[in-house]
Structure P
Amino acid sequence: MRDFFSNTFFIVTIAISATIITLTYLISFRTRIWESFLRRKMEKEIASLKGHYILCGLGRVGHQIAAELMKAKVPFVVIDREDKSELCRKSKYLYINADAARDDGAFRQAEIAKAKAVIIAAGDDADCVFMAVAARSINPSINLIARASSHEGADKLRKLGVNKISMPHIIGGKHMADLALGKES
């Protein structure tokens, strides 16, 4: 009798383990299929865009830009080298996970030929320069707006033909001084 219970316990343990492993695999497989479906759907949406904006970099500044573009209800595509797909999915941003500073294929995938402008919001001046070069080489007439962290970076971006340059630390400093001086802006 003892052997019967030992064998039964062993068989039940094996069956439960196999069921758990199978369910884990099926859930993982289903998740991958769903993510693949969402990625393909997003690629189709991006391919259909025209007159949209391309936002490079979804850091603090880029996130604020994306929020303003959403508020204005204008179409845009985010390109960021870090995987922010979950954040973009929740925020309903079209998104490409790529390094636009090193891979100009990201701009092609974002349909730069049909875009209205590229907004380069990376925090590193060197990345901004590389992105500007890549964007300009693919679409010489694209409107480029870039962030610069230094005057030297801004000068380089100007020489590359960037149409508009923003220096957030200067804008922020001026705004804070205006607040301190009682000048509401």
Structure Q
Amino acid sequence: MAISSSISLADYKSPWRCLCRAFLQSRDHWKQQAKGYREEIQQLKQELHNARLSAQTECRDDSRRNSQAHKAQANRDHVLPHWATMPGHQFSAELISLCCQLSQLIGFRAVPKVLRCIRDAFGIALKIPSRDAVRNWSCRNGVAILQQSQKADDWIWMIDHSVQLGKMFVLVVLGIRQSQLP
């Protein structure tokens, strides 16, 4: 079945001049619409080109910022001391000592918060110990100090386990030599 592509005037009842005017108006309408589409396509192509240029500029700026950050990190690594961890520990002796000294001034709970503030302020790559770790280190220091006491046979000891902090009791060991009593 073949389809004819020619238009027969017998299909229309309107006069020729009306048909010609209608066809011309239709053609002009489609031409105007196509022209609008071409302009819109051209505008979109220009926007795409500008966006690509902007993305390339951003990429260059990003790579420049990254290289500057790496240089700053390398410079910072040279300025900061390198604390090596002790065998069997997660933290260095310097950090353990710092935490024990801070805990005497501000308490166990505040030590990790202060270290976190210092780490964030200076951009230091520092692993933060928990408050329980700081407490255990302080207890170990106390036991070590008690074990290093002077050898003498005139020690007077007072031991009290009735002091309560929250749900926990504190064991207080007070020792004085009899020769040093007033």
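Worth pointing out:
- Computing distance in nm of label points 7 Å out along Cα→Cβ at positions 51 and 163 across structures P, Q gives 6.9 for structure Q.
- Origin of the value 11.8, 31, where Rg and Dmax of the Cα atoms in Å, for residues 67-130 alone was derived from one of P, Q: P
- Source structure of the calculated read-out (helix-only ellipticity at 222 nm (-39500 (n - 2.57) for each DSSP H run of 4 or more, over all residues; to 500), -19000) within P, Q: P.
- Structure responsible for 16, with relative contact order in percent (Cα under 8 Å, 6 or more apart) calculated and labels P, Q on offer: P
- Winner on Cα Rg over 2.2 N^0.38 Å once structures P, Q are ranked, highest first: Q
- Taking distance in nm of label points 7 Å out along Cα→Cβ at positions 139 and 155 as the criterion, the largest value within structures P, Q is that of P.
- Once FRET efficiency 1/(1 + (r/R0)^6) of positions 35 and 83 (r between Cβ atoms, R0 = 41 Å, to 0.05) is evaluated on every structure in P, Q, the highest one turns out to be P.
The numbers here are math on the coordinates, done by the rules we state, and not lab data. It should be emphasised that the depicted structure is a prediction, and the values quoted were computed from it without experimental measurement. Cβ atoms are built from the backbone, for glycine too; each structure is taken alone.
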